[in-house]
Structure 1
Amino acid sequence: MRITHEIEITPTAVILDGQTLTQTETGEKMLIELYRQYANDYPKFFKLDTLSRLGFIAAELLLKAEGATRFVPTEDRAVILANRSASIKNDTDYLETISEGNYYPSPALFVYTLPNIVTGEIAIRNKYLAETAFYVLDKPEQLTPIIETTLNAEHSELNSAIVGWCECNNANSFYAKLQIIWKN
């Protein structure tokens with residue numbers, strides 16, 4: 001497998017293929033700034049939870065670096081992400097809407113209590129028809145054998161994948177390290 005592009009996002013920095021991108025905001029506001037600067041054509045972005053925004057922006061920047069033909073349906077690229085805390089930020093926010101004496105569960109928050117929503121958003125945005133998966137693991141290194149097995153499956157038509165670690169504990173505490181990898 002070979003890595004062609006890599007991005008790392010923290011609440012204060014974005015490093016794409018070894019180059020630091022300039023931004024003026026931090027935390028969740030930085031994700032919005034990056035969206036407006038580099039994507040700005042997916043209005044659903046503003047409904048997404050922070051974990052989904054983080055993964056979405058990371059994938060957008062990777063794909064721009066790749067210069068890929070966008071929005072053409074493809075069955076040969078997977079999206080495989082993982083983290084340690086699943087959707088804890090949104091789970092906590094949702095729990096607050098069903099507290100004792102204030103039982104008004106939020107359907108808008110409920111949908112994001114599944115961490116795999118981020119992989120689905122990336123696939124929908126880019127018309128990827130192949131596998132998407134989100135794993136809850138202890139360490140990023142545990143994702144490597146999963147990626148290798150997925151890409152090298154006997155009857156797999158996959159040629160590449162967007163893979164990585166996408167962690168969000170709250171609106172201002174997150175980390176993403178995603179890569180585009182190719183089979184050969």
Structure 2
Amino acid sequence: MPDIELGQVLLRRARAAIAEALGVPTEAPPEHPRLAERGACFVTLTLDGQLRGCIGSLNAHRRLEVDVRENAVAAALNDSRFAPLSKGEFERIRIEVSLLTKPEFMDFADEADALAKLEPGRDGVILFNGCQRATFLPQVWEQLPNPVDFMESLKRKAGLPAGFWGPNIMLATYRVQKWKETTQHA
């Protein structure tokens with residue numbers, strides 16, 4: 001079960017970090033003992049139900065407090081798919097924080113075997129092919145519930161043709177605890 005208290009702290013810290021980066025007055029974010037532990041998270045921003053930014057870490061390489069702050073600011077200002085978030089948009093965004101488990105590499109014989117081993121809706125997937133890499137959070141299964149479509153889109157995200165499969169492909173899976181703001185802040 002998700003830790004509701006931790007989730008609320010992470011959401012408030014993400015919002016406070018974005019506010020500070022935009023020069024918007026904000027309250028000091030709350031504390032939580034897990035913030036001092038290493039953690040990997042993704043921060044996803046939506047505006048009017050549409051993706052507005054998503055940046056994260058796949059490996060727990062820094063304290064969770066730093067990871068959520070840096071990823072929140074990066075999702076708001078540095079996601080190359082979008083212009084930087086404006087002050088006018090800030091109150092209208094909804095924030096979601098996904099806390100990742102440690103990725104585990106999969107064993108599989110071929111693409112069909114890999115697809116059969118995935119758990120739609122539960123597995124986040126990282127695809128590696130040499131220096132090409134891409135990931136989809138488990139939430140992406142909501143838009144791509146068919147494993148074949150999911151994998152084809154993941155390959156395209158990594159810069160590979162949808163039908164590509166080669167001997168250097170590696171896959172890793174992870175799970176998330178996720179929390180989303182329930183209301184807009186406007």
Structure 3
Amino acid sequence: MSAEVMERGVRGAFYTLEEAAHAVNALEAEGFAADDITLFSPIPTSEIEDELDRPPSPVRYFTITGGILGCITGFVLTYWTFFAWPLHVGGKPLSSFPVTVVIMFELTVLLGGLFSVAAVFIFSRIPALTIKPGYHPRFSEDLFGVFVHASEDEGKKNASQVLSGLGAIEVTDEAE
């Protein structure tokens with residue numbers, strides 16, 4: 001979907017989280033795709049995650065990738081050091097696996113954490129360089145907002161009827 005089409009739609013404002021979540025579920029039941037519905041909240045709430053049926057975050061894949069890369073890096077780094085600067089002491093073997101475990105663990109935790117933080121910033125779209133379509137300043141103060149991306153008049157009309165029927169205090173058509 002082009003950026004121009006994504007900025008057109010219908011915005012509804014609600015007083016409570018339950019009303020906004022119910023509106024999102026009703027819009028999905030009407031046939032609107034989950035990607036076409038944006039929910040704005042003035043406060044962070046975990047209840048909204050329980051109310052809405054969304055797929056799990058992909059951040060966990062970045063975390064496991066960072067952890068595996070960290071473990072491999074720790075192993076390669078220690079064994080490369082063993083063989084790059086060999087130090088033969090008392091006939092002992094040149095390399096020893098137990099020595100590498102601590103470095104492998106530390107790099108697993110370090111890279112797993114760094115990849116997680118990077119993924120959170122990427123998927124949260126931080127920093128927000130532009131204002132999301134359908135945003136209203138009151139959605140950061142005291143209202144919950146639902147924005148439906150719709151470009152055709154029929155979709156806008158249908159979304160307006162659903163939002164109005166569910167008790168939205170204000171329904172606005174964001175033309176362009």
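Taking relative contact order in percent (Cα under 8 Å, 6 or more apart) as the criterion, the top-ranked structure out of 1, 2, 3 is 3, with the highest value. 1, 2, 3: which one has mean count of other Cβ atoms within 10 Å over residues 84-91, as calculated, at 6.6? It was calculated from structure 3. With FRET efficiency 1/(1 + (r/R0)^6) of positions 60 and 100 (r between Cβ atoms, R0 = 30 Å, to 0.05) coming out at 0.70, pick the structure among 1, 2, 3 it was computed from. This value belongs to structure 3.
If semi-axes √(5λ) of the Cα gyration tensor in Å computes to 53, 15, 13, which of 1, 2, 3 did it come from? Structure 3 accounts for this read-out.
Throughout, read-outs are computed from the coordinates displayed, never taken from laboratory work. Only a predicted model underlies this, so the values are computations on that prediction, with no experimental measurement involved. Cβ atoms are built from the backbone, for glycine too; each structure is taken alone.
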